[in-house]
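Structures follow.
Rule-based calculations on the coordinates, nothing more; no lab input. Predicted, not measured: the structure shown is a model, and the values here were computed from it. Cβ atoms are built from the backbone, for glycine too; each structure is taken alone.
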Structure 1
C-alpha cells in the first residue's frame, strides 16, 4: 500500500469515528507533514537560490528586493487568508462525509478568491512606482524595487490559483501532489531565473520574471490536479453552480476576515520593521534580507507540520471528534517544537557556511550570521506559535489568534526594535524579534491547553 493510500485510510478513521492509537496518530501526522515540509523547504531553497543569484550582482540589487519583500509578504498573506476561508470549510465538509457540499464550496471559492486576486493585482500596479519611497528607499534602489514589485503584482492571479488549489488538496488530505508541484516550481524558478538574470541580463527584474513563469506553470498544473484528478473534489462530470451564496461566502468571511486583517496589520508591521532597518544603510538591508531567507530554512518545517495540523483538526472538527482533535493538536505542536529545535541548532552551527554561499560581501555575511544566531534561541517557541495557529485555523478559530499575533507583533517586537535599533543596529532589531517570538509562542501554548479554541467543535462521539 502506498503512503498516500495509508494516509487516506487513517484519515477515514477520523470520519468514521474509529479509535486511533498514539502510534497511528503520529504516523498520520508524519505522513501528512513530510510532503508539506519538503514543499515548504523547496520553496525556501528557491528563495535562497534567488537571493544568491541576485546577491552575486551586489549589495544594491539585494537591497532593492529586500526593501519590498515585506510588501510581497503582505499581498501573499491576504491571498492565503482568502483561500483558507474556503478550504477550511472544505475540510469540515469532508470530515462530515459531505463531498457534495465540499465541491460546492470549492466552486464558490474559485470565483471569489480569483476576483480578490485581480483586485490586489490592480492595486499593486497602481502603487508600484511610489512604494520604494514610502518604505524609505533611496533613488539608487527605487527603480529595481518598483519593477520587482510590478512583476510580482502581475503574477498574483496565478499565485492565488496555485494557493487555492494547493490548499484545497491539502485539506482533502492530499499533501503529495501540492508538494511535488511546489518542488517543480522551485526547479523551474532556478532555470528561469538563470535565463532572465544572467543570460538575458535583466538583473532584479529577471528574478521577478523567473518567479512569475515558474508560478504560472505550477498554478495551471495544480488547478488541473484539483479540478480533474482529485477523487473527492474533482469537478469533471459533476456539474454545479459557481454562483457565490450568502452562507458559504459569509462563513468564508468569518474565517478569513480575521486572518486577512491580521495579514494587513502584520504586513504593516513588517513594513514598519523594514522602515526601521532602512536608515541603517544598504549593508543592513541586504543582511536583513539574507538572514530572513536563511532563517526560513529553519521555520518552514513548522509550517509544513502546521499544514498537517490544519487538515487533521479541520476534518476532526467536521466529524465531531473532540477528544481526537485535541490529541492531534497537542501531538502536532510537540512535533513542531522538536523539529524546529533541531533546525535551530543546525542554523546556529552552519550560519557562517551558508552565508558564505549567499554573498561575497564580508560585512553582509558577518551581520547576517550575528542576526541568525540571535534568532536561533527563539525557534522552539516560534514553532509553538506556528503550529498552534494551524490548529486554530483548522477549528475555524481565527479571531482571537489573529488578535494575539497582532498584540505580540506591534506591542512587543516593533516597540523593542524601535528602541534597540538606534543603539545596536540590525542586531538590536533581531534581538527584539527573538524576544517577541518567545512571547508569542508562550501565549499560543496557553490558549492551546486552556481549550478555548474547541468551543465550536461539536461532539458527535
Structure 2
C-alpha cells in the first residue's frame, strides 16, 4: 500500500504541474493578444467545482475541478470543451478569440504544446546539470549479456557484448540500444575477446523485445553468491559467499538470470494453492561449486515457510561494473538537454506504430500505466526524468489533428488560412462533439486495460 501511495503522489504532482503549464501556455498567448480568458481550471469540473475564486479587476475565474483527466482555459468566443454555443450567437466582441486574426489564434492554440515541449527540454537540461549522466558502458560489462530464445535465434550468444550496428555505435544498455538492434541489418559483438559481425532481419519487434519474459537481453549475472543470511537455510547447509549455485532440483544453470526463471516456476506452483505441491516445493536439492576448492557438492535442504534460501547477489549493474559520469556546466546543459529531449521524442513517436498491433493495443493505458512508471521509492532524479518524458508525450498527443485537441483547432486554422474561409460554427460544434466522443472512448479503453492489467 505504501508503494501505491508513493507512486500515486508522484503521478498527481507530475500531472498537476504539466496541466497548469499546458493551460498556462494558452493563457499566456491569450493575454498577449488581449483575448479574454473567462476561466482557468485545473482538472475538469462537470456539474460542480471543488474550489474557485475571481480576483478583483480580473476577467478570469480560477478553479479546481474534481475530475483529474486534464484541465482547460475557457477563452471568450471560442468553441471548446465547454460547448458554450449561446456565446457564439452573440455579436462578436473585440476581446474574443474569433475576433482575432488567424495567426494570433494559431499562437494561442499551440501555446500549450509549445510550453510542454520547452518544459521537457528545460527539465532534461536541469537533470543533466544537477546529476550528470551516469551509466555503465557496454564494454565495461565484462560478463556480457544474457539473451532469450528470440535473440539467440537471430545469432546472439550468452556473454556477447553488443558494440555497434550497421547504423550506430552502441554505448549503453537502454531503450535506444534495443531500438537500434530492432532496426539493424547487422550487429557487431565482442565474443570471447574477438569482434564478431552477423546479420539481423532489420524488422525485429521492439515491443516483443521489451515485453518478453525473459527480455531479449539482460545483464548476465554469473551465479556467484555474494552474501549469505546468517542463520538462514543456505548458512545452515554450509554455503558461503563466493560459492556458485549451479543447480536447483535437477535444473542446471550458470547465471542468476536462469535461476530467476527456475524460482518463477516455483512461484507458479505455489500460486495454485495445492498443499501437497507446496510441501514438495520446500524440498530443494542444490548443486554448489565451492569457491575454496572448485569442487561440486549436492546438498538436500528443507526450505522454510517463506521458501527462501537466504542468499543474495549484486543486482545493480553500477555495483558490478565500473560506471562513467558525464558532468555538464549550467550553459552546457541546455543544448545537451535539447538533444536528449529530441532523441526521446523521436523514439517515442517511432514506437507509436506498435499501438496498431494486437499486443501494442493491450499496452495502451491511462493513469495506472503511467503511475507504474514511477519508482516505488521517492527518487527526485527519476521523477523529473519521467515528468519531462510525460510532458513530451502530452505535447505530441495534443498536437495530433483530432477535433477537441489543440491539434484539431490548429488543423482547422490552417485550413482557414489556406482556403481563406472560416469553417462554420455549426461545423466546429459537430467536430468538437465527434472529437470529444473519440477521446472518451479511447480513455474508456485505456482504463479497461489498466483494470485488466491490475487483475491479471
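Overview of results
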read-out	value
Entry that produces 19.5 once mean count of other Cβ atoms within 10 Å over residues 157-164 is calculated, selected from 1, 2	2
With relative contact order in percent (Cα under 8 Å, 6 or more apart) derived as 18, matching label from 1, 2	2
Structure (1, 2) behind the derived value -15000 of helix-only ellipticity at 222 nm (-39500 (n - 2.57) for each DSSP H run of 4 or more, over all residues; to 500)	2
Structure with the greatest value (metric FRET efficiency 1/(1 + (r/R0)^6) of positions 261 and 445 (r between Cβ atoms, R0 = 25 Å, to 0.05), set 1, 2)	1
With distance in nm of label points 7 Å out along Cα→Cβ at positions 405 and 421 derived as 2.1, matching label from 1, 2	1
Structure from which 84, 49, 27 was derived, Cα extents along the principal axes in Å, for residues 253-428 alone, options 1, 2	2
Structure with the greatest value (metric Kirkwood radius over Cα pairs in Å, set 1, 2)	2
For 37, 7, 5 (semi-axes √(5λ) of the Cα gyration tensor in Å, for residues 61-100 alone, calculated) the corresponding structure among 1, 2	1
